[in-house]
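Listed below are the structures to be examined.
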Structure I
Amino acid sequence: MKPYRILLTGASGTLGRNFLELAGNDPNMEILVLLRSESRFHSKFASAREVRVDLWDREGVARIVADFKPATIIHCAATGMEFPKTEWFDLIRFNVDFTVNLCESAAISGGSHFIFIGTGLAYKSIPRPLNEDDPLDTRHPYGASKAAADLLVRSAAVEFGLPLTVLRPFSFTGIGDDRSRLFPSILRAASSGVPIELTSGLQSRDHISARDVASAINAAIRNVPAPENPKVFNIGGGSSVTVREMVEGVVTELGIPVKLRFGAKAEGRFEPSHLVADASRAKNELNWSPAQRLSHAVWELSRESFPDLNLAEPARLIQ
């Protein structure tokens, strides 16, 4: 049997990295990693090879897709969630324009299954767990850009008969998340021996491990929808604890030596007060649910990127 061909974007980011940790050494897969020239990449995966390309070269990207003929395209690449923040119009150009161009390449190539990684930040803020039929309506720049791409690829899928799955992860962390988001910032402060300034932490968030999001991507590969019926799945754990409760719990369990200064930092503009997933559709149709405890995902991140902290390994599985 020929290996199952997958084209992957975003391998230098957290979700792409975790997908490769899951599938990158599977001899039954051939994974082509599409990278910008400046992107970092862990080239240790036996079933993955990289191609460097100008992602704005629409015809060049289309040729790569046409030549490789992937059975599935997994589009994880995005910009706008790291500091310093991407300039607004550049964020729109990448998260919307490149996504639509790649979707077009998938349609032209003959109907590759297109898996688009959206975000829970695309939803209107509602003080209850959000389901896939809730409205996409946000002023959050990243969320708005992903919402626009989400709507466009679903329209294109129906118009051109493209099998499409949209996954909307909520908050996540794990190996590869070593830049400027919440948990790497906490670990970096601990490693440097300085306090970390945080917002009030009163907002509710649904945090899971990036490994579990990767397992949802893997489950979606095996569940190809009909071309006229795009599928959308929330990916989250359903927990509605506050950020403060979540952070204090992880820091205490792992013994992270850091002083948390809640309330020392202003709330982010357009940040929703409540962002929690109803992921029952993914559980029922993809047979997926989170398996790794958040504290274990943070521990894995610390072991790889902040080994000087020498944190003790906590329990791995959700009971």
Structure II
Amino acid sequence: MSASTPEREHDLRTLHDWIEDAVKRGPVAVVCGKNGDMDTVGSAVALASIHPSMMACGQHVGRLAQGLLEQHRAPFRFITDASSFPSTLGGVVVVDAASEDQVGFELPNTPKCVLDHHATDGWTVDEGDVHVKWDVRSTTELVSVYLNHYHPSALTSPVCEFLLAGLITDTGRFKHANGHSFYVASILIEAGELDYMSFIQRLEGVPMNASDRGAVLRGLQRAELTEAGEWSVMRTSAGTLEGHVAGLLNGLGADAVVVTRSRKGETRLTVRAPRHSVLEGLRLGDIMEALGQRYGGEGGGHDGAAGWTSSLDPIAAESAFINAVARISRGGKN
């Protein structure tokens, strides 16, 4: 299988030219989506490795991504707002964010390049900006193809680990993968000379302390099954590690999982769905984006994994999601 199409070749050339021009103007910030997951951090670190003027940065880093950063001592700068950037910035690359709101701060007034794969899209592209969005399962797939095409020497073992980790986690251990996902994975395994099983064991071996384990167990114990029209929804609440709880529940056979987290007047819904639900018409990114538009807050994501943050109380937010699922007829095509 080849990753090349005329449209994608054009995208890669456009991306390459934009980066070449940007680093001539000054430092280039490679900014992560604020969730700090492995896909966004892996994409940023890998892309920033191609030039000394590029720096991976963001507002937050998840636990798995933090572990790889520490293991490889990879450069990463934490950013609170636009004032944290140098005044001579040559441009900003934003990876794995479906809108500027998902960055966590207002971007500086400089040319930007957006690399993304989300089903939802809230970006406004101005003159001098570039927006590359591919229908792939993770942003690391796009970055991997770009590096393999224009900077193959950058595909070192650590860079390949960052990219492969993003691909593995965003596809749910390949549960939501397609042919292109496996094609890219094979490139990374070969280029990085990775022992895949050893790498997986290291990824899955991220330690939890007693408090974390207790939080996950409580989230699992609170889980209940609810009927939502033609769909079954597993629901629970969690004070932390809600993504991990959702991932564990997603393998129990329900059509969808929703994990609710409430803190400081803000409610976060983390939702997951197995591949068969997506193929039958349950596209979570669209659902969460619509809820954000209707009730306020930020919502969106992938077909099989998405989230929504709002000021609604937890019961109202969870009910809104279940009602939205109930209005969807089973049997749609992906």
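Laboratory data are not the source of any read-out in this text; all were calculated from the coordinates shown. As the structure is a computational prediction, the values presented were derived from the model and not from experiment. Cβ atoms are built from the backbone, for glycine too; each structure is taken alone.
Figures for the structure shown
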{"item": "Ranking I, II by mean projected area of the Cα convex hull in nm², the structure that comes out highest", "result": "II"}
{"item": "Winner on FRET efficiency 1/(1 + (r/R0)^6) of positions 156 and 188 (r between Cβ atoms, R0 = 25 Å, to 0.05) once structures I, II are ranked, highest first", "result": "II"}
{"item": "Source structure (of I, II) for relative contact order in percent (Cα under 8 Å, 6 or more apart), computed value 13", "result": "II"}
{"item": "Top of I, II by FRET efficiency 1/(1 + (r/R0)^6) of positions 52 and 68 (r between Cβ atoms, R0 = 25 Å, to 0.05), largest first", "result": "I"}
{"item": "Structure with the greatest value (metric mean count of other Cβ atoms within 10 Å over residues 36-43, set I, II)", "result": "II"}
{"item": "Structure with the greatest value (metric FRET efficiency 1/(1 + (r/R0)^6) of positions 132 and 308 (r between Cβ atoms, R0 = 25 Å, to 0.05), set I, II)", "result": "II"}
{"item": "At a computed -10500 (helix-only ellipticity at 222 nm (-39500 (n - 2.57) for each DSSP H run of 4 or more, over all residues; to 500)), which of I, II", "result": "I"}
{"item": "Comparison of I, II by percent of Cα pairs over 20 Å apart, for residues 236-291 alone - largest value held by", "result": "I"}
{"item": "Structure from which 23.0 was derived, mean count of other Cβ atoms within 10 Å over residues 212-219, options I, II", "result": "I"}
{"item": "Structure responsible for 17.1, with mean count of other Cβ atoms within 10 Å over residues 12-19 calculated and labels I, II on offer", "result": "II"}
{"item": "Answer label among I, II for the case where mean count of other Cβ atoms within 10 Å over residues 148-155, calculated from the coordinates, equals 19.4", "result": "I"}
